[in-house]
Structure I
Amino acid sequence: EQCHPSPCGLNTKCEIIGGVPTCSCLNGYVGNPLSGCRHECEHDGDCSSRDMCSNFKCVPACQQCGTGATCSTVNNHRAVCECPKGYIGSAYSECRPECYGDSDCPAGRPACFYGICKNTCDGACGVGADCNLRGLTPVCSCPRDMTGDPFVRCRPFTKADLCEPNPCGTNAICIPGHDNTGRERPVCNCLPGHTGNPLTHCSRGECLSNSECPDNKACINYQCVNPCIGKCGSGAECEPKAHLAVCKCPPGTSGDALVSCRQSRTYPVAKYHGVSSSGSCSVC
């Protein structure tokens, strides 16, 4: 009966505690329960600048942000919400990772790293290098007209690069040159005193000079060979002597032994008989 009629104000409740009527504000209301309670807020202006009025209560304005979003600032009781880098969606409803696996990513950024789709070529290669994806693996290479380490730097190609590293075989040297089409290419030669295939392997020759060969042989292409080969003319005889080819025509022949030897004449010169204009005959 002590609470009827109620000694409390509006929006309150009266309870008998310890035989004494006690007034308190209803849930969601504030104020003096003896004179009357009111809502904590009716509009945002009733709250601090960083709060907003929601269901008659002042709550942090950042509660406007969605799941996974960040509240960057509050302006006039309104939160400015943003999705974190690499997240997509609405910052006022839900932010989610761009991807959960590689299959969620587009062709231009095919790899999923910690929720973000990336092109694995980004930052993988050196300055001036080309990058192509093989699956998800970046493959670095220098452009056709450049050379260098594609993981560090590519630079314009020079002639000296034709021979660096040396593409030739063992005991061979490389010289920048041209092929039969005029294109620049490395030219391999065996080292002096060596013979063989300069593209694979060159071996030291048998000799460097005639003095290293027997008297009847000459040092040709670093090998001791018969100097007569291909030196004398047709029908001539050749005798190797002092590392040289001595050519001579054999007995019964004559001519230039370096060109050709032919049979010498062994028959008498023919005599011809003629008749003079006077009708007399003479021996010619």
Structure II
Amino acid sequence: MDEANVSQAILEAYHAKFVQALRSDVIVVGAGPSGLVAAGKLAQEGLAVVLLERRLSPGGGIWGGSLGMNEAVVEADALPLLDGAGIRHQEAAGGLHTVKAVELASALCLAAVRAGVALLNLMTAEDVCVHRSRLTGVVANRSWLADGLPIDPITFSAKAVVDATGHEAVLVQCLRRRHLLTDPSPHGPVGEGVMDATAGEQFVVENVSEIFPGLWITGMSVCASLGGPRMGPIFGGMLRSGARAAEQVTAALMEQHTPARKRKDHANV
């Protein structure tokens, strides 16, 4: 075996995927539970979807469960999403269900990739691209280059962008820092509220929205942007929030009469 052939195979495959990802229908930033569901659902609609994740491993906060105990909890409302991805679950007290965190994270990743999502890990979103008062892309850098080195980033362009970056609401904060998004939250101070699992699970689904032209929020980015309560180690709202974001983005692109472009390569990793 020629080791150079191994390197060449990696470079050629990744280069082809990266070039195709530069222009897409939708960019989802953050491969946590909400981002994975949103990306997968959008790809199933025939859209070309790029999913950027700053960490090595996608899955967000699923892996650690609570206190490092790798079990996840969901409500009955989220079971159709689990069943659709072939994720097993067990009934627990109070109408809740438990899921093995490793299975949940792995299955959501696999479902997204098999749907045609181009998942680029180790990519940190550091800014946004705005043209004529509409968000048109994401400025990203390699995660290990984002701090400390004077290396310019690269821009990914899309017709719609979803902020699924969780507690940091990275893209929303990029707009706020530039005073491009100045409307105060109608739900309270900007930033997450205190723990209220019931209210938080409802808030994170009901308040999925296009917060700025071309930019949707989902998952914990909803709470961080609009002052919603946190909900702790329960993931049903995250999953349903991602599904609702996908519905809204799909409807918006259809209204714009934007032709969907399904990715040919269903093995993007």
Exercise. Assign the value 0, calculated as helix-only ellipticity at 222 nm (-39500 (n - 2.57) for each DSSP H run of 4 or more, over all residues; to 500), to the correct structure from I, II.
Key: I
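Once distance in nm of label points 7 Å out along Cα→Cβ at positions 191 and 223 is calculated for every structure in I, II, which label goes with the largest value? Intermediate values should be presented prior to the final figure.
On the way: I: 2.1; II: 1.5.
Result for distance in nm of label points 7 Å out along Cα→Cβ at positions 191 and 223 over I, II: largest is I.
Assign the value 7.2, calculated as distance in nm of label points 7 Å out along Cα→Cβ at positions 151 and 255, to the correct structure from I, II.
I
Here log10 I(q)/I(0) by the Debye sum over Cα atoms at q = 0.10, 0.15, 0.17 Å⁻¹ has been calculated and equals -0.48, -1.08, -1.36, so which of I, II was it run on? Don't skip to the end; give the middle numbers.
Working: I: -0.93, -1.18, -1.26; II: -0.48, -1.08, -1.36.
The structure behind it is II.
Given a value of 0.95 for FRET efficiency 1/(1 + (r/R0)^6) of positions 39 and 215 (r between Cβ atoms, R0 = 25 Å, to 0.05), calculated from one of I, II, which structure does it belong to?
Numbers: I: 0.00; II: 0.95.
That value comes from structure II.
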Quiz item: For structures I, II, which has the highest computed value of mean count of other Cβ atoms within 10 Å over residues 71-78?
Solution: II
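Out of I, II, which one gives 0.65 for FRET efficiency 1/(1 + (r/R0)^6) of positions 87 and 143 (r between Cβ atoms, R0 = 41 Å, to 0.05) as computed from the coordinates? Don't skip to the end; give the middle numbers.
Numbers: I: 0.65; II: 0.90.
Here the read-out was taken from I.
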Self-check item: Given 56 for percent of Cα pairs over 12 Å apart, for residues 47-94 alone, calculated: source structure among I, II
Solution: I
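Thinking of I, II, which structure, once semi-axes √(5λ) of the Cα gyration tensor in Å, for residues 15-110 alone is computed, gives back 28, 15, 9?
Only one of I, II returns 28, 15, 9 for semi-axes √(5λ) of the Cα gyration tensor in Å, for residues 15-110 alone, namely II.
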Self-check item: Which entry (I, II) yields the derived value 5 for relative contact order in percent (Cα under 8 Å, 6 or more apart)
Solution: I
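Every read-out reported here was derived from the displayed coordinates using simple, explicitly stated rules and does not represent laboratory data. Model, not experiment: these values are computed from the prediction. Cβ atoms are built from the backbone, for glycine too; each structure is taken alone.
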